[in-house]
1. Identify which of structures 1, 2 gives the largest calculated value of distance in nm of label points 7 Å out along Cα→Cβ at positions 9 and 57.
2. On mean count of other Cβ atoms within 10 Å over residues 73-80, which of the structures labelled 1, 2 is highest?
3. Check the numbers for distance in nm of label points 7 Å out along Cα→Cβ at positions 113 and 129 across 1, 2 and tell me which is largest.
4. Check the numbers for mean count of other Cβ atoms within 10 Å over residues 145-152 across 1, 2 and tell me which is largest.
5. If helix-only ellipticity at 222 nm (-39500 (n - 2.57) for each DSSP H run of 4 or more, over all residues; to 500) comes out at -6500 when worked out from the coordinates, which of 1, 2 was used?
6. Identify which of structures 1, 2 gives the largest calculated value of distance in nm of label points 7 Å out along Cα→Cβ at positions 225 and 329.
Structure 1
Amino acid sequence: MGNRTPLYNMHIEMGAKIVDFAGWDMPINYGSQIEEHHQVREDAGMFDVSHMTVVDLNGPGVVDFLRKLLANDVARLKQEGKAIYSCMLNNEGGVIDDLIVYYMNSKWFRMVVNSSTREKDLDWIKKQVVDFDVQISERPELAMIAVQGPNAIAKVKQVMDASVAALLDSLGVFFAVEAGDYFVGRTGYTGEDGYEIILPEASAEKLWNDLSEVGVEPIGLGARDTLRLEAGMNLYGADMDEEIGPLEAGLSWTVAWEPADRDFIGRKSLEDLREKKPARKLVGLVLEGKGVFRNHQKIVVAGVGEGEITSGSFSPTLDKAIAFARVPADTGSECSVDMRGRLLPARVVKVPFVRNGKSCLPEDV
């Protein structure tokens with residue numbers, strides 16, 4: 001038996017298929033993964049993400065500390081509640097984890113990190129903080145529910161008190177607000193609008209039930225993965241890791257190079273790689289014919305070299321096979337994928353594949 005979230009019994013009652021995920025007993029689906037995927041793209045779905053790790057950082061040195069710890073620059077956050085996405089790097093420029101951090105005030109930031117990297121993340125953060133006046137507090141007593149989809153915002157407001165709903169009316173994208181016992185971020189991992197709601201674990205079942213009553217369907221980890229892939233969002237451990245840094249993972253946009261004197265961890269290694277130019281890059285792929293991309297399938301780029309699929313799946317929205325692949329830097333618009341010894345043609349495309357439920361692919365793909 002693995003770790004269980006406060007919503008485990010609700011998942012069983014709703015008929016979830018439970019699997020092990022990073023040591024947690026989590027729902028992979030509640031029936032049809034494809035139907036769950038479409039539910040989020042067309043209406044609203046809710047995800048139990050209470051296995052994620054919430055960490056509060058408090059103290060007068062927190063801004064300076066996070067400017068050292070993260071590749072993105074929290075000094076860019078000028079409005080309370082604003083969030084940024086960043087990689088936390090090791091000294092060699094590899095990714096220890098990718099995370100979201102919320103600026104709540106000059107002495108308080110809230111960070112949400114991946115469950116699979118919890119122990120090494122906390123060990124690394126505590127090791128780096130020793131020279132800063134900052135307190136690190138993990139918050140295991142909190143649960144987390146994500147509600148995503150074109151109708152997510154309206155349905156969440158239906159189950160909130162009027163005072164909380166009023167606060168949410170003015171909440172911008174990639175902002176968070178404290179609303180009573182709730183900490184609500186207008187963030188997500190699906191490419192749809194919606195909220196990620198952090199709340200006391202004792203309140204999680206009631207919110208889950210309330211959302212269900214207004215038509216928000218439960219969604220498992222299977223659909224969460226196809227949704228994030230369509231949205232062009234990386235998965236830690238697949239698309240990047242401690243050996244693969246942001247410049248080879250399609251995450252250059254998360255590195256704040258200016259000001260040049262900000263000496264964040266891993267900067268020197270990234271600068272050296274940027275100067276000599278990475279040998280590989282992460283691209284989006286669409287299969288030209290029938291078939292399904294799978295992780296680790298070999299990519300062949302004629303006259304250039306070989307690569308590998310890092311995240312591959314069938315896209316329910318596009319009715320096509322799509323993938324992220326790490327390929328030679330000189331790869332152009334075409335390549336082939338090795339499927340059981342057959343080389344099938346694939347097209348290199350920009351990501352995301354889907355945004356707000358609509359295809360982003362060129363018409364001829």
Structure 2
Amino acid sequence: MTPRILSSITLIAPEVWNTLIGSRDPFLSHEFLLALETSHSVGAGTGWQPQHMTLENDGRLIAAMPLWLKTHSWGEYVFDQEWANAYARHGLVYYPKLVTAIPFTPASGARLIIDPEVKVSDIFPHIVHVLQSLCRQTGASGWHVLFPEEAEVLHWQQTGLEHRLGCQFHWLNHDYTTFDDFLAGLNAKRRKEIRRERKRVHDQGIRLQRLTGDELTLEHWTQFYRFYRDTYQRRSGHDGYLTEAFFFALHHSMRQHLLLVLAYDDSDTAIGGALCFYSDNTLYGRYWGALRDVECLHFEACLYQGIEFCIERGLQRFDPGAQGEHKIPRGFEPVLTHSFHYLQHEGFREAVAEFLTQEREGVRCYAKEARGLLPFKA
């Protein structure tokens with residue numbers, strides 16, 4: 001088995017990469033990774049340097065992994081800044097580090113994609129050995145696997161990497177046929193509150209429109225980028241991680257996987273929107289922005305419109321993004337997420353392992369308590 005490091009996704013043909021990836025996850029597609037690169041949302045000067053790994057056997061691609069050399073921890077959603085600070089206090093350098101993840105996308109998915117004809121148990125230990133060697137070659141402090149799907153967790157655990165838990169809130173489709181069918185499963189208080197929130201948006205003169213596929217135009221992306229950039233400017237003081245060219249690239253290569261929810265005021269002017277991706281069974285809420293604050297608009301555009309879309313399309317799960325306890329009373333259930341970590345420094349590796357043992361118990365308790373707050377009828 002021969003490993004290969006790709007400094008750009010352009011170094012592998014789309015049909016070769018996508019044949020292995022399949023259609024399970026839009027964020028793993030060659031098109032998505034290429035859009036990040038060509039739009040300069042990743043690459044030189046961004047702190048996300050592509051180092052994608054492939055594994056070949058007799059010239060045939062048998063495994064692939066998204067991989068980045070990082071010089072900061074922004075855009076990951078698994079927070080290790082305190083680890084970096086601890087390194088600094090001891091006169092050690094934490095960056096660069098290697099990260100297996102999808103930039104700016106805290107969605108769980110496959111992180112090591114393996115040809116189904118290959119024995120999985122042979123690949124994971126081999127990849128770990130290769131990545132540990134790559135850490136030494138690049139001077140990286142370690143390697144981090146963020147948001148692997150549940151089917152991979154046991155394989156990563158068996159490699160000896162340190163296991164970290166997180167908690168998100170996802171909506172699950174329990175064979176609903178309409179939005180009212182979903183509401184019927186909630187207690188009366190929450191059912192009334194959600195109806196009040198949706199009515200409040202309507203009473204302010206706001207209408208919502210869902211657009212997919214060929215319904216989308218370049219003008220829609222110009223509008224949406226204004227919302228995205230303005231919201232980041234007001235909240236964080238910068239234009240956001242993604243450039244306008246990224247959204248144009250998505251339009252040309254991936255619009256069959258995109259849902260854009262736009263909000264219009266009573267003068268029919270677009271004032272905000274939410275962008276989601278979707279696969280055969282999952283909707284992923286990703287980016288949001290609005291030019292002005294409208295009461296309950298965030299709930300409507302980012303949550304309720306997505307739930308309706310899932311019900312209409314028969315999608316089984318809605319992953320609206322990281323964190324957000326406000327999702328619990330709106331029917332989003334706690335879901336454990338995973339990450340795995342390797343640190344070269346033995347002392348810090350042991351200290352982090354001890355910390356993660358305690359943290360995992362706390363996260364499990366938090367998820368259990370959150371489940372007890374769900375608004376579903378007994």
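We did not get these values from a lab; they are worked out from the coordinates using the rules stated. Since the structure is predicted, the reported quantities are computational estimates derived from the model, not experimental observations. Cβ atoms are built from the backbone, for glycine too; each structure is taken alone.
1. 1
2. Values: 1: 14.5; 2: 18.5.
Top value of mean count of other Cβ atoms within 10 Å over residues 73-80, among 1, 2, belongs to structure 2.
3. Of structures 1, 2, the maximum of distance in nm of label points 7 Å out along Cα→Cβ at positions 113 and 129 occurs in 2.
4. Working: 1: 23.8; 2: 19.0.
Going through 1, 2 one by one, mean count of other Cβ atoms within 10 Å over residues 145-152 peaks for structure 1.
5. Of the structures listed, the value fits 1.
6. Details: 1: 3.1; 2: 3.8.
Sorting by distance in nm of label points 7 Å out along Cα→Cβ at positions 225 and 329 in descending order puts 2 first.
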